[in-house]
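Below you'll find the structures, each written out as structure tokens.
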Structure I
């Protein structure tokens, strides 16, 4: 994309991360929003969400999560976003320096577009209490309350300039995970304030993103309050997961995040600095991609998969469906069958729009995944 020409002042590592994010944006050609409990990728009836009213520790835990046999779908019982306050009053104009070093002044937040690859920016706007001001959505923004908004993306995560301009947004919050970048530049040229956040998503930078979005929308105090709430929820969830994680590291599940799009022939392993590594560690698992030195998001090799020897594969639901479920995965990638995960058909899938949506929904996502890993019989085991 021509976007890379705009970043001459960025460090080489930042450019590498940006290229990875842009490549991922092209690869994530998802087509349909998912509800609270999606159909399982194995083609069986919809998975049942383990009730969030029952604590993880009180569910029927599997005695050995590493050797459990069967696939499991993780799902959120509630996909809505609770605002930090019922009524907020932005202080405008608000001026911020965004992730690219661009100074942006926002004077009107009555018509907001928040667009990125995982829907986390829109979730943040809703969490700040301005959900009623959001006028459109990207493909990944499908949580309760936003699913009926008009789409401004096409062919997966491709921004549609005409659709955006028709909505007459007063401000756009986005990042470089979604493009084409020329469309973003066109919006700026049209006089629309565009605030660009980091494309990186992990457990460590939730506050950075929430803080920038809050400040840009004239809600810095609410941004801090939302950050404190989300981080507190994450810490509580990580502690709850740790309480059911095997004490001996040798007994903890070895987990690998496998991203696939069978119809496009795309097979990636998500390694260190991809966000999946922080997710796996928070789940009490061993990040085997990091263990073998796998950096970022890179095309899968059979050698790497076999070397990693994962007990569990984390996957996106649409991705698993794109290869025909577990049977199709084993057929298309024979190396999977050479791992404990393949031999035990131990695949944990979750909605594409939830599993990596770091932000206000991080703690519920961790909870759903933990239930699928440690209490699979209570959370949608599909065989």
Structure II
């Protein structure tokens, strides 16, 4: 993972962990036993003549947070020798046993991919963001935002550790090899292409390469299908297309970042048919938001994380904290679209459903409109 993407992931998940830890799982998004929320299919939604005229904030929600495995628990073909992308370059690791897998990364993407491959029963430990139904009861091996609890990993007696280097310290993670645990570092970029590649890499590491290729194709096909459905909402006239920014908020600490290229936000906005104005301004990764930058960006829509928005006491509190937002069309129309922290920037088997949920929220009138 390159530096801009890794820095963005570090900042995003440091807050995600704090907010997820603060929750008790009482919300539908975090309760695996909750009845899936009925949602309006994109095909049945009314297409606004000019999406810039829509008003009111909105929340994008996955109707069902479950991950549907692409295959039943396929018996792995082992041993297999795979490439591990360690801090000092590529190395070869031989995997002989996948009966007890511990997976961790910033967004829970590796665990969700293991689950999507139909290998979920092999998981014995996870990071705190891998809270999807089925994995949410597994022991958590991360602590303090983005650091590993090495003792808790060893206690789980894993036969394989899968990670991507976004949770460390890396030197500590590599110490697992000293006690005989195979550790495979996987390339994991926050993007739709990265999610497809992740499926292939994890499939190979688990000894089910064909299932990995199948899941990779499913992710790509599903994302492309949703993009085609969203296309009917996007005005042909570029001047009517929505200008969007992704704003990372931690109001209690006065932290506000705009996300640009190589952060994952650019992929989301592109899929939504929006104009990624932060990227147009040449921003890579993430940068502290300034009033001048926000006014210059002229967003029609601001995307953000639910708990981030809650940290400012909602839309009104956000505008009070950052009056420059009120000078934009997004602020004037209260077009602030939020989504659960553990969902919006997680690229994996549910990528298409995340984009679909965002599209429903972006292209429909909001609350209080």
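Taking mean count of other Cβ atoms within 10 Å over residues 55-62 as the criterion, the top structure among I, II is II, with the largest value. When FRET efficiency 1/(1 + (r/R0)^6) of positions 239 and 263 (r between Cβ atoms, R0 = 35 Å, to 0.05) is worked out for each of I, II, structure II gives the greatest result.
Which of the displayed structures (I, II) returns the greatest value of FRET efficiency 1/(1 + (r/R0)^6) of positions 247 and 343 (r between Cβ atoms, R0 = 25 Å, to 0.05) on calculation? Going through I, II one by one, FRET efficiency 1/(1 + (r/R0)^6) of positions 247 and 343 (r between Cβ atoms, R0 = 25 Å, to 0.05) is largest in II.
Just so you know, all these numbers are worked out from the coordinates, no wet-lab data involved. Note that the coordinates shown come from a computational prediction; the quantities given were computed from them, not determined experimentally. Cβ atoms are built from the backbone, for glycine too; each structure is taken alone.
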